[in-house]
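Values in this text are rule-based calculations from the coordinates and carry no lab data. Computed from a prediction, not measured in an experiment: that's the story for all the values here. Cβ atoms are built from the backbone, for glycine too; each structure is taken alone.
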Structure I
Amino acid sequence: MESKTLEAASFGVTTFADPVEELPSAGTAEHTNRDQQEMAYFGKTQQLKRNFGFLSIAGFVCSLLSTWECMFAVFIFGFSNGGPAGLVYGYLFCWVGTLATVASLAEMASMMPLSGGQYHWVSILAPAHWAKFLSYITGWVTIIGWQAGQASVSFLAASIIQGLAIFNYPGYHATRWQGTLIFYAVIAFVVFVNTYLARWLPKIEGMILILHIVGFFVILIPLVYLAPHGSARDVFATFLNTGGWESNGLSLFVGLLTSVFSFLGADAACHMSEEIQNASTVVPWVMISSIMLNGTMGLALLIALLFYLGDINNALNSPTGFPFIEIFLQATNSKSGSTLMISLILVMLAAAAIGIMASASRLLWSFARDGGVPFSSYISRVDTGTALPLYSILVSTIISLLLALINIGSTAAFNGIMSVNVAAFFSSYMIAITLLLHKRLRNDPEKDTLRWGPWHMGPVFGPFVNVVGLAYTTTTMFFGFFPSNRNPTLANMNWSCLLFGASIIFSVVFYKFWGRHSYKWPLVDPIRRRQ
């Protein structure tokens with residue numbers, strides 16, 4: 001390991017004092033060489049194909065985020081708790097907070113562009129005594145987040161299919177077991193694209209990016225020109241508190257799940273790093289640009305939707321379970337036109353599920369490569385013919401199929417998985433950003449020698465952004481455990497706290513009895529590796 005470290009010592013990652021121009025910036029060969037040197041510095045070898053460039057991975061992340069599409073799908077959470085005004089102000093709060101969080105993650109992604117993302121960063125940022133344990137727990141938490149996200153988005157797509165059926169065939173009675181079977185069909189499609197069509201995935205993602213942008217106008221224009229126009233007061237000064245909370249402000253924070261979920265998953269680019277050319281430069285810029293682009297489109301559509309809302313009670317009581325379907329019908333006065341608009345959102349959610357499967361499987365594969373999960377020797381295998389981690393894709397598929405069974409017993413319990421998704425993601429973000437901020441503020445040249453990548457925010461602006469990101473993730477994670485109603489029943493209780501707590505307990509116990517012996521934590525410093 002020492003020889004690898006010395007050999008790669010000049011691979012080009014800059015410090016605050018180093019000029020960014022020292023890094024190679026042109027030519028595929030130079031980028032490939034730098035990508036391999038960066039991996040070698042952290043003791044990794046290239047196993048996956050680097051098929052993604054800037055535009056293709058930008059399409060991948062933008063479609064995975066699906067900010068305006070997911071906002072429609074989970075609209076009811078923020079609309080019930082917060083109302084129109086709460087949705088607008090909550091969205092702006094989440095957009096700024098997400099941008100600060102993602103900028104903090106982008107620095108670390110530029111510093112260490114490996115598929116493990118958060119758990120790799122924690123391994124080099126944490127104090128030596130805690131590095132292995134914190135890295136391991138962060139790895140488990142991140143995996144839980146991505147597996148929960150995969151199930152959540154696929155479930156939303158399946159639910160919208162059922163909503164479409166109810167919308168067009170009022171006599172249809174939707175059942176939970178049917179929803180689970182539709183969920184299985186969505187997962188089958190996602191797996192097909194991630195395996196048989198994987199070599200075309202970069203081109204597919206480029207086309208999806210175009211559809212993502214064109215679809216924005218396809219939804220926006222009918223709303224603006226056909227729907228009845230509301231007043232500014234209806235949008236910016238009307239709060240709803242159907243959950244019975246003590247104040248509109250508290251209700252707003254409970255309803256933040258709509259906006260939080262709509263921005264979730266920008267770290268997907270990090271987990272695809274080993275398949276991206278010039279990763280240490282491209283990944284950070286893709287993360288930031290995707291949040292800016294998606295945030296702008298999401299805000300525009302949210303305001304348009306609220307201005308042309310129509311009858312609020314009809315929207316809330318839509319038999320489809322999705323208020324936006326009733327809003328589309330009131331806007332267009334056409335079932336066929338509304339069905340076309342709904343179908344577009346459905347297609348984009350399916351595209352998001354494709355990207356989530358890719359990111360979740362790469363993360364699981366990376367953690368298995370470091371010996372972090374059971375059966376690591378199998379899950380970490382890469383198929384030589386396709387250069388794909390097929391075993392990790394298979395395991396991710398099985399996890400989703402098993403999680404879908406929860407829906408048969410209780411849709412409310414399955415909805416808790418969405419909050420688990422938020423809690424797990426934000427836990428991994430908080431650990432990594434806290435450790436980065438600690439090193440920045442301590443500024444000990446003997447203990448805190450960081451090798452910054454070509455994308456970093458500097459010693460003044462960086463800590464401020466880190467603090468904002470931590471404040472945002474802490475706040476939203478806390479309210480993510482709240483039920484939608486002040487006096488919940490077993491049927492509408494938010495079970496995410498129980499599910500997430502059980503997951504953390506399992507990972508700690510698993511580390512104690514197995515993980516601490518098998519986990520090969522990815523540290524550069526050979527002295528730490530022997531501890």
Structure II
Amino acid sequence: MSRHVTRVTTLALGLAGLLTASTLTAGAGPSDTGLKGAIDTILTDPRLDGGAAGVVVADARTGETLYQRDGGDRLMPASNTKIATSVAAMALLGPEYRFRTEVLATARPRSGVLFGDLYLRGTGDPTTLARDYEALAAQVAAAGVRRVTGRLVADDTRFDANRLGRSWAADDESSYYSAQISPLTVAPDTDYDSGTVVVEAAPAAGAGARPRVTVTPATDYVRVDNRAVTVPAGRPDTLTIEREHGTNTLTVTGEIPIEGAPTKEWITVWEPTGYAAAVFADALAARGVRVGGPPRLGMSTPPAARVLATHSSMPLKDLVRPFMKLSNNMHAESLTKTIGYETAGRGTWGAGLAAVDAYLREEGVRTSTVRQVDGSGLSRMNLFPAAELTRLLLAVQDAPWFADWYASLPVACAPDRATGGTLRTRMCGTAAALNTRAKTGTLTGASALSGYVTDAGGRLLVYSVVLNNHPAPSVKSVEDAIVVTLAASDTAKGTITPVRPDRARTAEAPGGLECSWAKPVRC
């Protein structure tokens with residue numbers, strides 16, 4: 001038996017009591033001066049009245065359970081779902097895995113002319129930028145191609161045609177955190193928000209004029225319908241930017257005052273394959289490569305085609321950082337379908353999630369208690385007990401890729417977004433600052449925080465806090481109070497330093513979503 005399997009078995013035995021332990025009473029806190037009393041008291045916060053809380057704390061080395069409260073309850077994990085997706089990707093794809101985007105043809109150019117079609121084939125890279133397509137176009141030109149007699153064919157057949165996840169909200173359709181999934185896509189910036197464009201509207205020089213609207217990357221794939229107006233200084237800013245369903249028409253409405261700050265929105269496109277093809281076609285034209293007709297979407301590349309140009313993504317061990325630090329939904333879904341393709345030959349959510357489920361079972365997770373329907377946690381159908389999240393966090397510590405994955409977790413109060421991510425404004429000035437690494441999760445009425453923290457005695461702890469059914473807009477300070485209590489206490493000696501939740505509102509996006517999903521970024 002391998003060291004990793006032995007470790008998993010030991011941890012599973014250490015956690016065996018989690019799902020059979022009796023429910024703890026929230027009111028027991030004041031009579032208990034230990035860790036149980038401290039956390040029970042935190043969970044009496046009135047914002048949780050009538051809600052549900054699953055909390056588990058364990059020793060990271062031995063797997064011993066130090067605290068559990070309804071750890072077996074099946075609760076909505078929100079973006080804590082990404083823990084399962086990301087570790088499965090590291091294990092099944094490998095930390096060195098790279099996506100490839102290729103340009104191919106069935107003939108060699110003759111006197112600058114390529115007879116036939118030019119194929120753009122994607123494999124799911126969610127980090128491809130406009131400049132990467134420009135580099136591909138430069139390679140095509142360097143190969144001697146000046147004219148293509150056929151058309152540009154966008155091959156997105158690595159994945160199926162289902163673009164949106166199961167039960168994703170219809171009113172999120174134009175929101176960048178709910179972009180369509182395709183093996184060919186474009187990210188407008190180095191947050192790698194694939195399948196979106198950045199739209200900025202700035203006031204005109206005089207009242208009554210239309211605002212100035214720019215789109216990044218510059219592309220005719222989207223059309224701007226500018227109905228907004230610039231108004232005198234002092235008037236309220238009511239400008240909004242939305243995409244019409246089923247189209248790539250970006251409608252700008254409302255008013256923006258003179259000398260007011262520009263409005264900037266990240267908006268999804270309809271059909272990212274066409275978006276990638278349009279950006280690449282523009283890059284070819286800029287390099288002097290003429291193509292015979294408009295792009296054709298969704299066709300397979302012939303087996304005999306040869307590669308003219310290629311772009312490789314960063315390795316997964318690096319990609320997992322923007323994925324987890326910024327809670328990037330599109331990365332999660334692309335990886336899920338990629339797992340399906342690489343393990344079963346099918347780039348579907350079903351195949352990918354089946355492979356994730358099998359991997360979790362190997363790590364000792366009781367998947368019979370888990371329901372995962374997407375990779376990101378955007379679906380409200382996902383269910384994941386805190387006990388199983390804890391079990392998974394314990395089990396992966398011996399994985400050969402663990403250090404790279406652990407580095408991808410947000411760090412409390414680390415001011416740089418590339419390090420702190422979704423935790424960069426939380427737990428500052430406490431024993432948990434620059435100490436705990438954890439994955440956040442937020443949807444309306446659902447909040448979660450699961451990760452690692454070192455206590456005052458130097459003991460590394462694993463914890464999972466999943467809170468559901470709360471009407472309060474934010475319960476982040478409840479999660480923070482639990483983690484800060486762990487960080488400030490010597491749990492081995494039983495010296496507990498309890499912390500009460502701060503009732504001040506924490507950084508959060510409108511509508512109860514991840515704060516990192518609010519653009520411009522608020523955390």
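Miscellaneous remarks
- Relative contact order in percent (Cα under 8 Å, 6 or more apart) - highest-scoring structure of I, II: I
- At a computed -7500 (helix-only ellipticity at 222 nm (-39500 (n - 2.57) for each DSSP H run of 4 or more, over all residues; to 500)), which of I, II: II
- Structure (I, II) behind the derived value 69, 46, 46 of Cα extents along the principal axes in Å: I
- Identity of the structure behind 3.0 (criterion: distance in nm of label points 7 Å out along Cα→Cβ at positions 89 and 281, calculated), options I, II: II
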